[in-house]
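Listed below are the structures to be examined.
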Structure 1
């Protein structure tokens, strides 16, 4: 992943040094788990063995095999005890088990970031619980809602994504020390259990030499879904920041420039970036699905793709969480503009309320619908308040227009809905 989108915490997980350090961790654990063979002095030498990325690269130029090159370098560093390094192992034992270590390390900050985002959304949902705004369907004004209720929906989606990510990283935390084609011909399952216990990983049920790639595909799907949730929120902010709407604006820092040509511009560049990067995550999820079907017990058609998609996907979702959190906490909300936009249709938003009142009074639904539809569309088209038009409509005579045109009927259940945020947040103080 390019440096622009890499935060240090995740970038450090996927360096060549980090990858080979994970390989070394597996090799050391494997040597320590041998019950016969290496002496205490041998194990001390193996634990002290070192490598450099440069030395491994130089050796790989000869072997054309990265793990074999690494083993050669590490073994040479251990001296005579090096003969016990990689004893009875195959490359996939090291690669897949070490990958699980890296994914677990990446999962910690990603899951924490997902939960932090859900909390931030829930907090702002409570902050704007009573802030009236228009709800839109098909991009068109529908009925009033509150901005807090909008944010609550995003908060619960973020919470679900945090749960999905936690599960997905957990199910990928498996290793395998089962040898060529997964038959334990060099070591038995008890040996595998000892190695993995040292690494705090679970054992794959049947590894066929490689850990099945449905696990990694599930993780990439969870990451892509989390990205889609961020994109949904970002898309809402982008719409609400349009000049014609201007109900919400993403943060705009002092000194920031929106356009090289037009000084007045404040563009939603952060949420647009989230939207674009979410597309990349979906592409990685597709590649992860393609990696599931390998030939027989093993091939390496997945390997090259994984060297790109697993580091990039984890780095990107972590970066996108950071962007989204910045937007959630720093966005500017314009309640006065929301109130002004509520009046754009001159009260047509109350059409269902009037419809139901006529039906309750005994009018056939279709007749009531046509009367209200005509009046509401006239209100909108002529910018005449719907309430004023209904005051002169014989069919509406006797209706309590004060009660019907009360925003309270749209918000009366919102406190109950927002109370559900207690599943994400501690209850608000009384």
Structure 2
């Protein structure tokens, strides 16, 4: 066993939530150990989309500036959605609003940049160090954390522990913390640049098989196309259907199959679990749970990067203050849970309601697409802000948004098929 070292915080998992937490704690002068079981650069199955809330943290850490300088991120300007009927709208919401809601960055690039940023402000990053156990000595107020590494077993002491190790959190399971299994899943396959015909930046596709989940095409900075399928609980699709639906949509969906084309070089599909909705307890004595381990993923969209960054920052602020106050009790750390609930957790509840509405009444998705076709980029922008967490989901129920959709539902009942399918209106582009 290696020599024991003492840290203010040991963070297990150097993904966006863990590395962001490390950055904020280290910048505040705390001694931080960041454990990552793999070596960077390493991949993560994801849609690669960073929404507005996450962009603000990346900018604070200097990471967004690096991404832009190195041209490894692609800002989404032209995008939209397609409903189950084929009605859809693609437009330039940035031209309307002046604000770019999403930037696509491959996770093998993004995760390493955040982790390296945390190193630059003083966090100690240990790659290829896999958490295998932890024990809290309550009398001393100290965690003993054990990890395996290529050099052999390691042991560290820390005044606090942060579990940031993903949907199948080894930390919570090893410590015997009751945690339900992940309830969603997503696929990803990159389509090689130059072999596809997709000329937008990002489009979401809703189908009767997937709702409330969806498929998405998102263009990366290098020209590769990120093709994802999200299965969200509540609809017809089960997690075991992922591969079949992923392949079926690629072959048969009128728009996806057309823009990907028959000559596309498509990477083998990979899948990753999603713990949705933030329904697990996230604070314990001298311990916090953040990111995917905490279920900080939107239950309507499957988006989790911006909430991981926000949750990591909130965790660092509350944990740092608790350490300064010498009160790292479960009761004191409850402030972390209250704050992330206020920031995005309450919106998750509305997302869950919207997922149920979409599942039971998919006609509302079609009606939304038809309203976009009639009113253009202004509606697309408002829809995009709510779907990316830049505005609360309660906006869907405001009269200015809900009444035009309700009116369109009524018109659809009288004039089925009146709206033009996306692939026809765009000439198959």
Structure 3
């Protein structure tokens, strides 16, 4: 029987007992002729019994952990049974929760990652042993302390407060790491009252990444000198009128491939330079509208290009950054659009501002990109169709260069595309990078 129905039954039983008691008092009053005295005595006895049962119930509730439930009949016995059942159920759930908590602590101790439980104000509520070792946390000293007071890296603090980037943030030499790299990722509860900070040691991955970057940069530098010599000889052979006609076409093809290889090396060196630091070092106001206008003129001078290349400059504001890197962004995005847009198509270059910051976009009506390829477009040497890209002279490095250049300007690259309907590449820059034209003129 459910609890509400059981309580209703107990209520009716108590009412029946009270009615029977009153009937007994009435009968005794009629037999003795002392109605008031009979009611007083019977009700006093009834009250004494109820009070005695209440005292027994209260004593058992106080010492129920060591005393068995009292043997009481009637409604009081039903109340005792219900309370005892609820108590046993609570004991079961408490033991289960305690066991789950112990198992959770054992699992978090064995985790290869660190875990820190944070409150709504980023105060430390709990952490496992690995997080304590990596971040230099002490249980008695640091419980209740705000995590940003103990892990003071600017990138981590920005990520903690904004949650951007959503994938997490990599921090060098956090806490007591001493030359190590840690990856932080926050998982927030729906109500925002609890946050779980996951910490992972990515030192080996960072070392391998650094080795890869060094290898690419060094190999590119070493390849440039012999390639220059080879290109020089091929240019000489191609321009030699005495060259056997049978060799002229192979020499021209070798020269084209040498030029392509030289372009790849230059792009690799540029990418290595962009990856060498997270932010630009020579920030100055750059007229993005003028960059786009110059890029439009260059595109219109190409023999193989779409019919229409539009320019939409909706603001005269400048962007604080590196002019060479911003030129590289525009050049690579436009070059990519020209390669994959047919002659009857169109390209639009746009520069505008809104509440979220500054935006630069290149939209085309080209062949478009399938959804499964979009997440990997900015990877080095990744090409949707390797054969078609190679025919157009692409090496798969342009969008990787764009992504790193945009990130160095605290921005993000968004890609929207649909097969057969074209693509839009948008660079979003934060408001603090915007330099109004009036402010630039005043500063000058």
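Read the figures in this text as sums done on the coordinates, not as results from a lab. Here the structure is a predicted model, which means the values were calculated and not measured. Cβ atoms are built from the backbone, for glycine too; each structure is taken alone.
Quick notes
- Structure from which 22 was derived, relative contact order in percent (Cα under 8 Å, 6 or more apart), options 1, 2, 3: 2
- Of structures 1, 2, 3, the largest value of distance in nm of label points 7 Å out along Cα→Cβ at positions 307 and 339 belongs to 1.
- For distance in nm of label points 7 Å out along Cα→Cβ at positions 83 and 403, the highest value in the series 1, 2, 3 is held by structure 1.
- Test item: distance in nm of label points 7 Å out along Cα→Cβ at positions 43 and 219 calculated as 2.2, pick one of 1, 2, 3: 2
- At a computed 1.16 (Rg/Rh (Cα atoms, Kirkwood Rh)), which of 1, 2, 3: 1
- Here distance in nm of label points 7 Å out along Cα→Cβ at positions 51 and 267 was derived from just one of the structures 1, 2, 3, and that gives 4.5; the source is 1.
- Largest in distance in nm of label points 7 Å out along Cα→Cβ at positions 19 and 211 among the labelled structures 1, 2, 3 is structure 3.
- Each of 1, 2, 3 could give helix-only ellipticity at 222 nm (-39500 (n - 2.57) for each DSSP H run of 4 or more, over all residues; to 500), but the derived value -11500 comes from 2.
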